[in-house]
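No value in this document is a laboratory result; all are computed from the given coordinates. Remember, it's a predicted structure, so these values are computed and weren't measured experimentally. Cβ atoms are built from the backbone, for glycine too; each structure is taken alone.
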Structure I
Amino acid sequence: MAIMAEDKEMGQPTGVENTTALHEYKNAEGYVIDASDPEYANLKRARDGHTILLPQPSSDPNDPLNWSRFKKHLILIIISMTAFLPDYGSATGAVTLLPQAVVWNMTPDHVNHSQVGNVFMLGAGGVIVVALSAYFGRLPVLFYFVVLATATAIWCAAAQSFESFMAARILNGFFSTVAQGGGLMFIFDMFFFHERARKINIWAAFIILSPYFGPLFAAFIISTEKWQVPFWVYVAETGLCLVLITLFAEETYYDRRIPAASQPPRGNHFSRLLGITQWKSRHLRNTFGQACMRPIKVALKPTVFLSCMYYLLTFAWVVGINTTLAIFVTPLYNFGPLQIGYFYFTPIVAALLGEISGHWLHDFIATRYIRKHAGHFEPEVRLRAMWISTPFIIAGLVGLGFCLEDGYHYMVTSLFWGLYVFGIMITTVGLNAYNLDSYPEASGEVSSWINFSRTTGGFIISYYQVTWAKAQGTKTSFGIQAAICAFAFGLILFLQVFGKRLRSWSGDLNFATS
């Protein structure tokens, strides 16, 4: 239940404001979003007068929940832009591998190994990000990682050999993933429960769109320029995010269990950016050991583990298709770089349609349930979105397999690709919202593990997508991929039935901080 606990229950010092407990809800009762009971009369509510604000904001203007809408959304856009970088940079290599293969006298499949290492680090880096953020603070980790992401992006563009390029790509993947792996932390810190699905939708749209914009721009560029130029564009984009973070991003962590008068000094903007302020107050957060254990504790929660397995089995094919599609369509349709670039408009449009649809869909599912259940809400309700997205995913994969093997018109091929991407966009938001609602105090950890599962699946499939298709044909290989997605949907059904009981059985996380 998302209602506040008494001070003695929370172990708070006398005089603490009447704000929500760390966990925001009880597994046995779910969230209470809309209640007219006198018991809840003193709770702060949204502008509509009946939606309970979760968590309850303090009266401190430094509380991120109390920041202006402009400030919150400016930071959200900066985080989303930064989350756009890793997959954009990774997928840029999906098109440049063709001219690189010529320059380095290698097969495109061999050059693709640099892509695979980059993809793996996109997931591994996110887990490290949230552990460091729990100890050093959100903002300094974001800043330093993007500084190193900019440096390694420059190395990618300037590399003169495949070995140097591959090393730069691997390191860039690790550092650039900071806002992907930890993006939910910022959303959790700044926005109320009833706002989060829409904000996740915005953040996720940048992530889903990014691997298609990379090849799109790169294909147009390499039609007239050297392969290095798309990576210099990536350098400029990373540098822009670094400037925006330096000027406008903020430390969003705030402990509402500490009275406003006892909050640690915030210092000036640059002391927070560099982590000086957070270092002085580190004793009020997690110890370094606690911070390192947080991701492990979250990964052991059954609902998180099953969610990640579902996402790995569903999203892997996004990365596999995106990193190898140029190898498929170049001989099939006699495409050059320019045609490949145009081809990438399809998933961009599909992801945008998914973002627009999801803006209302996820809220509709939630509000409809709340109205029918006397103001109560359960996290498992978020999974109902997968009933809508799964048919698009399966149809897209099956159709794509037939198109690539039988040589259907490229417009039909692009249509099926778009169906798959549309479904993935809806799925991504629903799954992130479910896990954030289930464990709001572990916003960074659930975000990092979902991101890890996404990239791990892509890492695995990228190694053998082309070989598999050549051995069995795309009808069979993509058909098996669709069957795996259908099997994975069974995990969603299992969570809808048993998720609440699993959360109750596994108990609370009992973290030192949210």
Structure II
Amino acid sequence: MPLKNINPTTTSAWKKLSNHFNEAKDFDLKDLFRKNKNRKADFSIEYSGLVFDYSKNLINQQAVDLLLELANEVDLKDAIEKYFSGDKINAIEDRAVLHTALRNTSEDPVYVDGKDVKPQIQSALRKVKSFSNKVISGKWKGFTGKSITDIVNIGVGGSDLGPDMVVEALQFYKNKLNTHFVSNVDGDHVSEVLKKLNPETTLFVIVSKTFTTQETITNANTIRNWFLNSATVFDVSKHFVAVSSNAEKVINFGIDKKNIFPMWNWVGGRFSLWSSVGLSISLSIGFDNFKELLNGAEEIDIHFKSADFDKNIPVILALLSIWYNNFFNSETELVLPYSEYLSKLPAYLQQAAMESNGKGVDRNGKEINYQTGTIIWGSTGVNMQHAFMQLVHQGTKLIPSDFIGYKESLHGLTDHHQKLMANYFAQMEALTFGKTKEEVHLELKLNNKKEDISRLLPYKLFKGNRPSNTILFKKLTPKSLGQLIAIYEHKIFTQGIIWNIYSYDQFGVELGKELAKKLLKN
């Protein structure tokens, strides 16, 4: 069954939200906290070791109730059911959207075109496990009999960003293998990676569903030619494997049929790291840790599917985003992880959100006259505090922010971690409450700058009232990273349902590619 087509702006909840916004636009967070001593508890959700605190948003209970009414009016519950059960919710391409099935450990079947896909998924996972174990243990030998020391993932977009982000994020858990990523068709990129490699001990993982993606195949051929300077065509099968659905082209490249890992039509590229596309993750951190990543995501799947919307972390995150995007006219959202390990998360979420929800046509094929999609950007704390946070604190734009933090560090430098987390909480406090004229006045007076008070006061004033969310985990582990990624996946899905768009096609990436091909022919 297809998704329902409900223009959100025609719902009664939307009209009520528009009316309520006239009051909400003047909300003062200080005042809201002063009036409700239990505000933090009232607007927080705890689940499986995760604390999500959304009390520092420009909302009251009425706003939350109306946003929940909107979710119910567009029948989000029905959409979630279709999402998980294999309905072809990517109707434009006649595809199911089943990245959730990739981490589903229940006994229940998941059907696509009447066929249970769970056996295929389990078979692929067994293959990833077996292959990873061979390479990591040193049993897999290169053409001169040496064990593998380096892995190179060759892909672009969803075949690169997800695995690259996760390998970077979980490097604390990595084994002795060094993992590299080649994505850009820029020849300087692949050349710099090849400089670091020994062809005798490097394994290349080519990730391309069709095995025709221009950037990926150009890089793969360049790397193959480089490899053949040291080896013969008969050695290619010892050093190249593929994640693809085009067996014929893969075999023609010289890859052994046994070393082809599957990709499926019902998994979108930017949501595919949970599949064989995550082979480089499994090789980097070991299959057991890869499985923990999947388990963390499944925990959030269960939460998203079963929790009431008022206690549902992805749903609340999505509704808050719609509140700011469609009523406050905020065009961007910040993702601010307080862990250097997560330096690639903002770029990963840019693709996941902006390629999914950057749509201007609704599910009826009609041009949209309301805002969809949000511009996602960010960086790691505290680096960004010395960079762009000036604009967030004192600029003219309202920019909602997600602060992602961890109670414990991995290497145990507690002095560092205490300072990091002091900054984490201080930034949110500063955004929320700011600094008043009276506070600035007193500060200047105490610093013996009485004569400068009138001149400096306007510049040192912080209005505050800037919204933020607290997303706090105990520790950065494969499991908690899986939870974090899945939260954002389901937030993106929920936004798309409410905006009445198809989130899982991406025709917007095609025109530039077509024109590039024409230019190359000329």
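Quick one: distance in nm of label points 7 Å out along Cα→Cβ at positions 333 and 413 came out at 0.6 when computed from one of I, II, so which one is it?
I
Looking at structures I, II, which one was FRET efficiency 1/(1 + (r/R0)^6) of positions 101 and 149 (r between Cβ atoms, R0 = 41 Å, to 0.05) calculated from, given that it came out as 0.95?
Computing FRET efficiency 1/(1 + (r/R0)^6) of positions 101 and 149 (r between Cβ atoms, R0 = 41 Å, to 0.05) on every structure in I, II gives 0.95 only for I.
Starting from the value 23: which structure in I, II was relative contact order in percent (Cα under 8 Å, 6 or more apart) calculated from? Please list the in-between numbers first.
Numbers: I: 23; II: 19.
Source structure: I.
Computing distance in nm of label points 7 Å out along Cα→Cβ at positions 213 and 453 for each of I, II, which one ends up highest?
II
Given a computed value of -25000 for helix-only ellipticity at 222 nm (-39500 (n - 2.57) for each DSSP H run of 4 or more, over all residues; to 500), which structure among I, II does it belong to?
I
Looking just at Rg/Rh (Cα atoms, Kirkwood Rh), which of the labels I, II belongs to the structure with the highest value?
Checked I, II; max of Rg/Rh (Cα atoms, Kirkwood Rh) sits with II.
With Rg/Rh (Cα atoms, Kirkwood Rh), for residues 325-428 alone computed per structure, which member of I, II shows the largest figure? Present the calculation step by step, with values, prior to reporting the outcome.
Details: I: 1.15; II: 1.07.
For this comparison of Rg/Rh (Cα atoms, Kirkwood Rh), for residues 325-428 alone, the top structure is I.
For the read-out mean count of other Cβ atoms within 10 Å over residues 85-92, a value of 29.2 was computed from one structure; give its label from I, II.
I
One of I, II was used to calculate mean count of other Cβ atoms within 10 Å over residues 189-196, giving 20.8; which? Walk me through the numbers before you get to the answer.
Details: I: 20.8; II: 14.1.
Here the read-out was taken from I.
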